[in-house]
Structure I
Amino acid sequence: MHIVETRIPDVKIIQPKVFGDDRGFFLETFERKRYQELLHIDLEFVQDNHSRSSQGVLRGLHFQNQNPQGKLVRVVRGTVFDVAVDIRPESQTFGQWEGVILSEENKTQFWVPPGLAHGFVVLSDVADFEYKCTDYYNPLYESCLIWNDPEIGIEWPIDNPLLSDKDKKGKTLKELFP
């Protein structure tokens with residue numbers, strides 16, 4: 001397993017070791033001790049999620065105001081551009097973003113720690129997205145940072161994504177954190 005540091009110190013890109021031959025492949029998607037040691041994650045995962053989305057769908061940028069969720073994310077089918085935005089007001093990287101291509105081919109994982117907004121856009125015909133969460137989903141605390149906030153300047157590889165009504169109503173960083 002290889003860990004790639006990012007400009008947001010707590011956000012990590014994880015390239016797992018893949019064992020493959022003519023029969024297929026094997027990889028370890030999570031092993032608690034190793035992930036705690038290499039990522040310095042001392043959090044318990046309490047929920048696993050799986051979503052399927054079509055090309056052009058953008059989900060996010062989601063976060064919870066209370067009980068923030070850390071997310072260990074990966075793609076098992078297709079390709080997405082995955083993004084984390086630091087929305088922790090006390091952080092030196094507040095308002096900065098990190099993005100990575102996740103695909104069934106590269107098998108890369110992305111660690112998004114609690115307190116960051118998270119989203120992705122589907123680049124392939126369809127994508128199956130799996131993620132482990134460090135806290136439970138709670139609709140009372142969910143919020144959405146608008147995907148195209150000019151202050152943040154995420155370089156999305158798409159101009160007109162398909163958004164849910166909820167995501168269309170996302171707020172800018174300045175509106176959320178005046």
Structure II
Amino acid sequence: MLERLASILEAATGFFGRVAAFLVLSLVLLVATNVLLRYFFRTGSVWSQELEWHLLAPIALLGIPYALMQGYYVRVDVLYERFSERAQLWLDIVAGVVGMAAALLLLKFSIPYVDKSFVNLEGSPDPGGLPARYILKAVLPLGFLVLFIQQLAYTIRTGLRLGGVGQGEPDSPSPQT
């Protein structure tokens with residue numbers, strides 16, 4: 001049952017990871033278009049330039065949990081490898097719980113920030129800028145929620161491995177040496 005829950009949570013993370021990948025492609029196309037417009041047609045727009053850097057937030061917030069799911073995260077392997085497998089699993093559980101706590105804290109603090117932006121219908125202060133900046137800010141709590149979901153899935157899988165039920169980290173890359 002816990003294995004199934006972890007799979008469902010990781011499916012959600014995978015969905016948002018694909019959204020982030022689509023946004024990366026969109027950002028590349030947008031930047032290329034802006035460059036072509038600026039250097040060949042001597043034109044451009046404030047909103048499209050703002051959109052470039054506005055796309056970075058959802059890419060990071062939705063892409064980081066996906067990267068964690070794939071096993072692309074920093075760990076101090078020099079120390080980590082010296083521990084027994086059981087100690088490593090316990091350390092991973094502690095890291096997962098700390099990660100969940102951090103994600104929940106960030107989620108909690110982002111909601112009033114986003115709420116204020118929605119109430120004020122915040123837009124760009126620049127003429128010709130993006131009119132609905134509050135929509136972009138709504139990605140903050142979503143990103144932290146997805147991060148919490150992924151940390152929960154990781155902690156569940158690690159706990160199952162510690163109990164001898166699970167096997168290995170799914171989808172984690174093999175170590176590069």
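Taken together, the values in this text are just the output of simple stated rules run on the coordinates, not laboratory data. On a predicted model such as this, the values are computed, not experimentally measured, just so you know. Cβ atoms are built from the backbone, for glycine too; each structure is taken alone.
Across the set I, II, relative contact order in percent (Cα under 8 Å, 6 or more apart) reaches its highest value in structure II. Out of I, II, which one gives -26000 for helix-only ellipticity at 222 nm (-39500 (n - 2.57) for each DSSP H run of 4 or more, over all residues; to 500) as computed from the coordinates? Derived from II, not from the others. If distance in nm of label points 7 Å out along Cα→Cβ at positions 37 and 157 comes out at 3.4 when worked out from the coordinates, which of I, II was used? This value belongs to structure I. Have a look at I, II and say which one yields 17.6 for mean count of other Cβ atoms within 10 Å over residues 61-68, as calculated. Derived from I, not from the others. Match the computed value 2.3 of distance in nm of label points 7 Å out along Cα→Cβ at positions 109 and 141 to one of the structures I, II, and report its label. The value was obtained from structure I. Between structures I, II, the calculation of Cα Rg over 2.2 N^0.38 Å yields its largest number for II.
Ranked by mean count of other Cβ atoms within 10 Å over residues 77-84, structures I, II are topped by I, which has the highest value.
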